[in-house]
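Asker: As structure tokens, here come the structures.
The numbers here are math on the coordinates, done by the rules we state, and not lab data. Please read all numbers here as calculations on a predicted model, not as lab measurements. Cβ atoms are built from the backbone, for glycine too; each structure is taken alone.
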Structure P
Amino acid sequence: MNLRDLLKPGPLPPAIQSRRRDTLLTIGACVLTAVGLWLLQAHTSGYVVHMACVGALFATLAVSYNLINGVTGQFSLEPNAFVACGAYVTALLTLSPAEKEASFILEPLIWPLSAFSIPLLPALVIAGLLTALMAFFMGFPVFRVRGDYLAIVTLGFGEVIRVVANNAQSVTNGPLGLKGIPHLTNLWWSWGLLAVCLFCIVRLVHSSYGRALKAIREDETAAEAMGINAFWHKMLAFTLSAFFEGVAGGLLAHLITTISPSLFTFFLTFNLLIIIVVGGLGSTTGAVLAAFLFTFGGEWLRVVEEPTRLLGWDIPGIPGMRMVIFSLILVGVMIFLRRGILGRHDFTWRWIIAVLGRGRTRS
């Protein structure tokens, strides 16, 4: 379909009409979301706003992690390394020289990081690019193996980054971490990043590159026989995923205002793995839905760890019961929803319109 066809008199082709309808509906949904975020910030407590920011950041991490694990089918266990890289780079670039001098007690911060400070936006871009560059060079040895071996290699890289952050005191301040990070992350930063991440990854997944990534997931040998360069396609997914994980790590640092190597253990990767498995490997919509369920569900389940009184009985809080319940939910999902909540399906306006049409027909 070219411009001449679009300028012809008469009604537009059905495909163009459908695309225009989807675009208008998407713009309308974005406007409603922005209004909802404004109302949330204006009329709710700071705790709710904080959890909404955490949910958006975890959704960004889940969507980007799902690109390499779910869409491309590469069992990678590296997100904690990329999140740590983005968090430390952004924090070091935005902290003022006075704050850096106060934080680095045992050893001074190396020059020139100790002498300047830049705004958040360029710091996030630099952090994302440096994380993507690290993923690019990491990809050469990583993608020489497949399957479980790939998981072991990426897990090892994640531990290496954590150990480096724990020992490079002149850069990361070692186990003491970085404190006094300005609280700059708000609803607009976190949800804006989620919107950009969804736009880029959804467009990629529905392009010819996305179809090649899915072909690699189904049968890498057959994909290569059809002329797909599996190595460079996997590098594309790995690098793009790392970029958004690095930026999300930077915003996470400016949300919690303090970071240390203990924050970026394998437990972070494990949580993201739970999210994309529960949502459905390969489903971007499922990753977003599961991320918010995981974030808010974890807070709602805090009640089981606190003492309470039920029907005249005093029930003591049980520490760690939240994780027991999470484990039971995960087991239930694996038994009854083996492909996750949405499997490999994604949200489409066509599906919504079809559901509404069925409802009108029944009524």
Structure Q
Amino acid sequence: MSQNTFDRFTVLFTKEKVFLGEKPFPLGQLTTDLLNLDERVLDEIEERINIFLPTVQTLLREKTDNAAHMAQENLNPVWNLIFELPVYRDIKMDIKTSYNLFPILLSDQDKWNKVLEVGSEGNQMFEKFVSSLKNFTESLRSFRRQIEGMLKFYFEPLARHNQETYAEAFAEYFSSMRSAGELFFPDEEFEQSYPARICFVPIANPAEQRKPLLAEKTEFRYLIHFLYTEFYRGLTAGNMPRKCHNCGRYFLLTEGYNTCYCNNIAPGETERTCRKVGAHRKANHPTGLSPAQMEYRKVYNRLKARKQRGKISSDEWNNAVAQAQEVLMQAEQGKLSDEEMRKKFISF
């Protein structure tokens, strides 16, 4: 199995998760993380790429070990930032090759000749690699602009947040974009299509190791192709990045919830989360309860019914309620994500 590189990496998709190596993420989480990326990080990557690109031309012209090492010395600072981005930071990268790419390439005369042979497969791969780096930051900016606009104008106004309403919102967005494309770009049809190499494999179920899961093993050549795919898979699973109405950062709104506040520590606070600060949530919850409180109430009623039917003893009832209250407290303090909170409450 080949290792992951900047322009060729593999992930695993299941119905509700994406696995980067062995680490699972809720669908939509990685798009959310990218939306929250500080723009200054992209600026710095762009500056480093612009320093690196001229050294590639020097290498192609001089074809010397010194030129190869100079190109690599200017590429490595780029890798230092790119490999810390969402997705790359959580998959096992071929670090050794990435940080020694040009010396390795120049040391293999056959491969180097193919790089220099205009029109050859090796030359095309090299040109595509350089082009990917050249357009890397702008492609991410374009992705963020598109997703932010889509969320703001088509998804944020939704009264309900679930798979069905997301499909309706996307249909409206798709129709609008297609109409605009016909007006301004009559020769180009708007579509959301991203090439990938797909195969299906069994993997161990993280929740129940004895039960395998059917996963879709997908290879991508561009980071934004993965991000678009992960974003749309998230929508089909009922998950959507949403901008917090308090701090302005994005959080992943998972199916079954309709809160407009994230679970991070609120600006200017040391302990209280945005959900705690934005406690006036009656517009979202007529009961005036937070998502965690509503989940707790379901668990409490479920446990109470079991006790009344004699399925659990008084001691078991008291112990279970105390544990559920602990989960509630952790969620309200921002120590648990929606996904973690829901899993813990479901276990009761």
Structure R
Amino acid sequence: MAAIELRNVRKAFGMVEVIKGVDLEVRKGEFMVFVGPSGCGKSTLLRLISGLEDITSGEMLFDGKVVNALAPSKRGIAMVFQSYALYPHMTVYENMAFGLTLEKGKDKEEIRRRVEKAADMLQIRQYLDRLPKQLSGGQRQRVAIGRAITRDPKVFLFDEPLSNLDAALRVATRIEIAKLHEGMHDTTMIYVTHDQVEAMTLADRICVLRDGLVEQVGTPMELYEKPDSLFVAGFIGSPKMNFIAGDKAAAFSCATLGVRGEHMEIRPDGIWEGTVIHTENLGADTYVYLEMGQEEPVVVRIEGAAEYASGTVLRVSPIEAKVHRFNEAGKPVR
């Protein structure tokens, strides 16, 4: 495993600066997830760590050693892409063994042992003689992950590996990756995704990126419960946090009041009034969308099934101990 440190790392493509001075530490054996909106630089940052892109300025360190000029093949990393990148004319075994066959000093028995061990971890041993075209998308992605495992890397890099899978396969493969992390707890993993559930369920810590800069780093629950900015509060969590402005926020002595949907209560003596514009009944939960004179509808999350017809007027109150107060600069007031 390796500890990774970025010191004022910048990356420019011509005159366009994409990474604008990132300082970040990824601990040994940690599962770090990069999240952020499209174009924030998360995939570029991953490529800088891998060595597939050169750093414009700053320092990249692996275990305290600067690796700016070190080739990707010398960094002890393995990368898994969303496109699988399997050789269609090779069997699963051949795909998983390919990287090892290029290394000097690896005999056939050692290669077979590594491939079969990885195949067992990912439950794909029965597919070793098949071609990629004979596999489902989820199975192909597990082959791609297995190919990385056989190299016994110090660092795993995942670039949105589940984005091409359907919903059921995403869940199944996400569970496999979580089990992989448990089984390889001494391997550092960095994972790029735009999916909230992947980030919240897989990460030891999440790094939220915005416009080429680190907005906040913390455990999933730290980001969910104690966001350092209005941006993080609105980005982490699904559905997103409600933002209440104007007089309603001023009554709580802030410029913007943030309230999670589960921290809103429908009650006859509620302090705010809203009109139902839509209801989503998901079985275990119901989301009620209210028009309350804000820029976006306010979402109230209710446990279990509930029915509210559009046009119904409801009174709601936030749970005061759970609200988030932000000043005009978008920073928390605590």
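Asker: If you work out mean count of other Cβ atoms within 10 Å over residues 45-52 for P, Q, R, which one comes out largest?
Answerer: Max of mean count of other Cβ atoms within 10 Å over residues 45-52: R.
Asker: Compute distance in nm of label points 7 Å out along Cα→Cβ at positions 237 and 261 for each of P, Q, R and report the one that scores greatest.
Answerer: P
Asker: Next question, about the same structure. Which structure, out of P, Q, R, was semi-axes √(5λ) of the Cα gyration tensor in Å derived from, given a value of 43, 25, 15?
Answerer: It must be structure R, since only it matches.
Asker: Taking 0.35 as the value of FRET efficiency 1/(1 + (r/R0)^6) of positions 125 and 213 (r between Cβ atoms, R0 = 30 Å, to 0.05) derived from one of the structures shown (P, Q, R), identify that structure.
Answerer: Source structure for this number: Q.
Asker: Among the shown structures P, Q, R, from which was the value -7500 of helix-only ellipticity at 222 nm (-39500 (n - 2.57) for each DSSP H run of 4 or more, over all residues; to 500) calculated? Write out the running numbers ahead of the final one.
Answerer: On the way: P: -22500; Q: -16500; R: -7500.
Among P, Q, R, the structure yielding -7500 for helix-only ellipticity at 222 nm (-39500 (n - 2.57) for each DSSP H run of 4 or more, over all residues; to 500) is R.
Asker: Once distance in nm of label points 7 Å out along Cα→Cβ at positions 21 and 149 is calculated for all of P, Q, R, which comes out largest?
Answerer: Numbers: P: 5.0; Q: 3.7; R: 4.3.
Between P, Q, R, the highest calculated value is found for P.
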